[in-house]
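Derivation of every value follows stated rules applied to the coordinates shown; laboratory data play no part. Just so we're clear, the structure is a prediction, and the values are computed from it rather than from any experiment. Cβ atoms are built from the backbone, for glycine too; each structure is taken alone.
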Structure I
Amino acid sequence: MTAVLPDNLPPSVQDALSALRAATASRHAELDQAMPLAQDTPTLGDYQTHLALLRSWLAPIEAWAAGFADGPQDAALLPPAPHLPQIEADLAHPSLPPAAPVPAAPPWQGRDSEAYRWGVAYVIEGSRLGGTVLHRRHATRLAPHPLRYLHADGVPPGPRWQQFLRALRSRVQDAAAVAEACAGARDAFDNLIVLRSTRQAAA
């Protein structure tokens with residue numbers, strides 16, 4: 001779900017992002033193998049399950065993040081780009097089969113620190129790049145669904161990712177901030193892992 005980093009990043013960015021990658025590597029690998037679209041030949045039903053899982057994950061995080069105006073929630077550093085409208089649009093597409101109601105996820109219980117929120121944002125922003133990969137892999141198979149969420153309605157994720165990296169560089173620099181960001185990233189991954197496991201057990 002996260003991204004392969006460019007090689008020409010400034011040292012401070014490399015340090016922060018290297019720490020984030022190391023802190024989440026095993027979680028990232030687990031989800032890469034376990035999410036509904038991880039299989040070679042997913043169906044539209046699998047995409048529906050994928051979307052519903054991400055909605056349960058992202059809705060509480062986005063509601064929590066809306067209470068802040070600094071860090072990754074500062075529009076001057078990173079313009080708002082919520083995921084939920086695209087997820088809801090894709091779930092409403094007529095090509096998807098009827099779906100059973102999904103219980104609402106509990107509120108997100110994250111820390112309030114700016115560095116922690118940068119770590120959470122690292123996971124969410126990285127998922128945009130992962131979505132592009134999945135779109136290339138499955139667009140033909142899952143047609144006629146437009147897969148708006150996976151390719152962000154056609155907006156390339158690279159420029160936003162670079163903007164995110166620049167903002168991260170300016171705000172997460174010392175060891176304490178990097179450690180706090182890593183805690184946020186691990187919590188974001190862990191929450192999705194738990195949601196996926198719970199859904200799988202209930203299926």
Structure II
Amino acid sequence: MFLSLKNIPKVSWSAEKPLNFKPRLSTFLFLCFGLTLFGLGEGLLLVSLTGASPWSVLAQGISLHIDLSIGVITFFVSSFVLFLWFFLDQKPGIGTIMNIIIIAIIIDISIFYIETPENYVSKIIMAVIAVLIVGLGSGFYLIANLGPGPRDGLMVGVQIKTNFPIALVRAFLEITVVAIGWYLGGIVGIGTLLFAFGVGPAVALGLFIVGKVFN
């Protein structure tokens with residue numbers, strides 16, 4: 001049922017326009033809640049030590065060579081990606097800015113306070129839960145409609161400039177960053193595969209749940 005979703009649901013607290021820097025308080029709070037869940041999911045995936053999402057693999061790899069936390073590096077990578085928007089004629093919203101800040105903070109908090117499970121099965125379960133949490137967080141974040149994340153904006157901008165299919169552009173970006181991250185020492189494993197193949201259905205499920213609950 002949820003896999004057939006083709007549009008992002010609209011609820012009572014959804015913003016009418018993404019480029020709205022004075023949203024309703026409820027919209028802003030749900031946006032922040034969704035991004036907090038997203039960051040928690042990313043953090044849990046890293047803590048599971050089964051692999052991470054492509055961009056987290058990149059941040060993890062860089063962190064092994066620079067004396068900064070994965071969250072701080074995630075912040076700088078996201079900020080650099082946002083900087084590239086200016087060459088791609090993309091416009092950020094308040095959701096874009098909060099995406100950069102909140103996810104970076106929550107990743108570091110998760111890594112600091114949550115322990116890695118001792119046995120492999122528990123690690124895999126944590127990875128699966130992490131992907132589901134990312135999906136639910138994405139549901140809140142996308143339905144808030146306050147601007148795309150830095151990576152989504154990069155994808156759209158590159159697609160418009162090159163006129164390549166969006167799936168090809170996204171695949172190229174994800175494969176490139178995960179390859180660089182892996183080369184630098186970031187962990188690529190079953191968790192990375194779970195994220196790559198599971199995040200799409202998880203986001204669809206998140207959109208479905210949030211849309212139904214607040215409809």
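Can you spot which of I, II the value 11, 40, 36, 13, 0 was calculated from, given it is P(r) over Cα pairs in 10 Å bins from 0, in percent, for residues 20-139 alone? It must be structure I, since only it matches. Once distance in nm of label points 7 Å out along Cα→Cβ at positions 36 and 124 is computed for every structure in I, II, the highest value turns out to be that of II.
Out of I, II, which one gives -20500 for helix-only ellipticity at 222 nm (-39500 (n - 2.57) for each DSSP H run of 4 or more, over all residues; to 500) as computed from the coordinates? Among I, II, the structure yielding -20500 for helix-only ellipticity at 222 nm (-39500 (n - 2.57) for each DSSP H run of 4 or more, over all residues; to 500) is I.
Comparing distance in nm of label points 7 Å out along Cα→Cβ at positions 60 and 156 across structures I, II, the highest figure comes from I. Quick one: relative contact order in percent (Cα under 8 Å, 6 or more apart) came out at 39 when computed from one of I, II, so which one is it? Derived from the structure labelled II.
Of the structures labelled I, II, one was used to calculate mean count of other Cβ atoms within 10 Å over residues 68-75, giving 20.6. Name it. Going label by label, the one that fits is II.
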